[in-house]
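Listed after this line are the structures, all set down as structure tokens.
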Structure P
Amino acid sequence: MVQSINHQEANANYKAKKFIIWLFVVSSTIMFAGWTSYYIVFAASKSKGHGLVLPDMFLYSTGVLLVSSICLFLAARAFRNGELAKQKTFLWATLLLGVVFGYLQVEAWVSLYQSGAFLVNNNAAISIIYIVSGIHLLHILAGLLLILSTLLGAYGKIATERLQFRMEVSSIFWHFIDILWIYLYVFLLLNS
């Protein structure tokens with residue numbers, strides 16, 4: 001009886017926490033939509049976009065992020081199939097690819113800077129590139145922490161429900177930031 005009540009409380013707690021992740025996803029979507037809307041209004045009023053050729057590192061980082069999402073999907077599938085060794089391998093791959101994404105983003109900023117596109121300048125559209133990619137990188141760091149928590153849970157002796165919760169939350173968040181980056185990259189590419 002007590003175990004059943006504790007199980008119900010844990011499930012309610014997991015649902016509440018998962019709802020908070022979904023609220024974060026929605027609020028982040030609104031935040032990035034606001035920035036891209038600002039970009040559109042600014043570009044229309046000044047009759048210019050950012051006028052840059054985006055660094056190739058943005059394209060490469062997009063590919064890396066797509067592969068990382070595939071790895072996380074495979075980790076979740078391995079977990080559902082009870083293949084914990086595969087789950088750990090794919091979680092490690094996702095974590096590594098997330099770090100590579102961060103490195104490529106920094107390299108893209110260096111390339112922008114070297115081309116004369118500075119964060120603070122008289123073209124707000126250029127500043128938006130730094131802002132949206134920088135805030136997105138903060139989301140990547142948060143996602144890496146969630147994946148690391150899932151990975152540590154896979155190595156630890158935690159309840160299956162708790163590990164499943166970590167896997168689901170990591171997947172929701174990581175796939176969201178993947179889709180978000182694709183949107184941002186395509187948006188910036190089309191508005192150059």
Structure Q
Amino acid sequence: MTLHPNTRILPSADVAESAVIGDGSSVWHLAQVREEAKLGRNCIIGRGAYIGTGVEMGDNCKVQNYALVYEPAKLGNGVFIGPAVVLTNDTFPRAVNPDGSQKSGHDWEPVGVIIHEGAAVGARAVCVAPVTIGAWATIAAGAVVTRDVPAFALMVGVPAKRIGWVGKAGLRLAETEFGWQCPATATLYKEIDGTLGEVPAHD
């Protein structure tokens with residue numbers, strides 16, 4: 001196991017020897033981090049959370065209590081995974097094959113969820129692989145994501161639908177004559193063909 005001086009792993013956590021845990025990261029009680037998983041710097045893995053084999057996480061990620069991050073998920077820097085979130089990996093789940101024999105790891109191909117920088121997935125939401133969640137998007141608590149999510153999108157419901165936009169501060173953007181504006185930072189965003197982008201300060 002690759003550990004750094006400021007890494008904290010609680011005695012009740014189960015961390016594979018081949019896992020890489022970044023400097024300053026914490027793995028809390030009863031969490032499991034599987035083989036070949038790679039966690040960046042200053043990540044927090046909450047109580048009872050599961051990080052699957054080969055999952056990749058960037059720096060400053062938070063995976064809250066009892067969340068299930070199945071392989072081959074990839075999380076960018078600063079991603080938030082709320083309590084009891086599930087990132088799936090099997091598009092056509094079955095316990096057995098058509099002939100009744102028990103399925104093994106060789107009988108199916110895992111597919112992953114990709115979450116880009118700064119995005120947040122609320123408590124008990126489910127992301128059904130394969131999907132990609134754009135940077136700084138917010139998935140509301142209890143939502144079920146079944147298709148790709150654009151950057152800065154605010155997604156709610158089952159199946160999840162976009163009801164607005166959010167900024168990097170996480171607050172819903174307000175529409176103004178100049179574009180979409182963050183109430184916390186006053187940052188402006190422009191929407192072009194269903195895609196939102198931050199307006200550079202000098203524009």
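No lab work stands behind these numbers, since they all come straight from the coordinates. This structure is a prediction, so every number in the text was calculated from the model and none was measured. Cβ atoms are built from the backbone, for glycine too; each structure is taken alone.
With mean count of other Cβ atoms within 10 Å over residues 114-121 derived from the coordinates and found to be 11.9, which of P, Q does the value describe? It must be structure P, since only it matches.
Given structures P, Q, which gives the highest value for FRET efficiency 1/(1 + (r/R0)^6) of positions 34 and 66 (r between Cβ atoms, R0 = 30 Å, to 0.05)?
Details: P: 0.75; Q: 1.00.
Sorting by FRET efficiency 1/(1 + (r/R0)^6) of positions 34 and 66 (r between Cβ atoms, R0 = 30 Å, to 0.05) in descending order puts Q first.
Assign the value 0, calculated as helix-only ellipticity at 222 nm (-39500 (n - 2.57) for each DSSP H run of 4 or more, over all residues; to 500), to the correct structure from P, Q. The read-out comes from structure Q.
A value of 14.5 was derived for mean count of other Cβ atoms within 10 Å over residues 82-89; which structure in P, Q was it taken from?
Details: P: 14.5; Q: 21.8.
Source structure for this number: P.
Structures P, Q were shown, and FRET efficiency 1/(1 + (r/R0)^6) of positions 26 and 146 (r between Cβ atoms, R0 = 25 Å, to 0.05) at 0.90 was computed from P. Given 1.5 as the derived value for distance in nm of label points 7 Å out along Cα→Cβ at positions 58 and 130, which of the supplied structures P, Q does it correspond to? Label of the source structure: P.
Assign the value 10, calculated as relative contact order in percent (Cα under 8 Å, 6 or more apart), to the correct structure from P, Q. Don't jump to the answer; show the numbers that get you there.
Working: P: 29; Q: 10.
So the calculation was done on Q.
Here distance in nm of label points 7 Å out along Cα→Cβ at positions 42 and 74 is compared for structures P, Q. The highest value is that of P.
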